[in-house]
Structure I
Amino acid sequence: MPTKTAGAGTSELPAVITTVLFGDPSKPGLYTIELKVAPNTVIQAHTHRDTRTAMVISGLWYFAYGPKNEEIGLKVLPPGSFYTEPGGQPHFARTGSEGAVLAITGYGPSDTVYVK
């Protein structure tokens, strides 16, 4: 049964609801999480130790790689878009006025380390 948590591999922002759909991101093994990201949310640059794949389920997801969340370089990913978050590579994201829902799969254990 899916559980809602702000655990390993999440931004831990109040504007992001994370539901674990499969596995446990804090433990070794395959996992899938769903992120429901509120409108006008900014997720600062961060990394994860594991490589992850993601698909945009609904809304528009503004995503880019790099050490600082800047509008320049953001790509608009509509529903159905697929992208990767390579382990150790800084990336960041934003939502617009409608928010977004994503499904992310990785092989744990995962973590989130913000770029300073």
Structure II
Amino acid sequence: MAIHIEGRTIDTDDEGYLVDPGDWSEPVAEELARRENLQLGRQHWQVIEFMRRYLDLRQIAPDARYVIRHLAEELALGAAARAKLFELFPYGYVRQACKIAGMRRPRAWSTG
């Protein structure tokens, strides 16, 4: 399965994750979100931007606990941050947030 956007063909794996996270762009994220039946709002973008920065700095996708900590601190959500993450991405951190943020499918890890 591939994404055809901005005159480019971007490869995805069988589950819709980008094969190369370097192919990610905001229009790609919008298309991935559309495929997940999500309309991206400001808070979705805050999560996605944090995840992309984390990937750029560490060359690895952030574990959900780091995203939850970011939400708790940046949005002053405190203990409600975990629930907020799963409100924003109701089918899960790995299935939706990682996919839309252009991460490769994580093999196995704690999802928060």
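A few points about this structure:
- Source structure (of I, II) for FRET efficiency 1/(1 + (r/R0)^6) of positions 26 and 66 (r between Cβ atoms, R0 = 25 Å, to 0.05), computed value 0.70: II
- helix-only ellipticity at 222 nm (-39500 (n - 2.57) for each DSSP H run of 4 or more, over all residues; to 500) derived as -12500 - corresponding label from I, II: II
- For 0.95 (FRET efficiency 1/(1 + (r/R0)^6) of positions 74 and 90 (r between Cβ atoms, R0 = 25 Å, to 0.05), calculated) the corresponding structure among I, II: I
- Which of I, II leads on relative contact order in percent (Cα under 8 Å, 6 or more apart), largest value: I
Quick note: the coordinates plus some simple rules give every number you see, no bench work behind them. The structure presented is a predicted model; accordingly, all values stated were derived computationally and were not measured. Cβ atoms are built from the backbone, for glycine too; each structure is taken alone.
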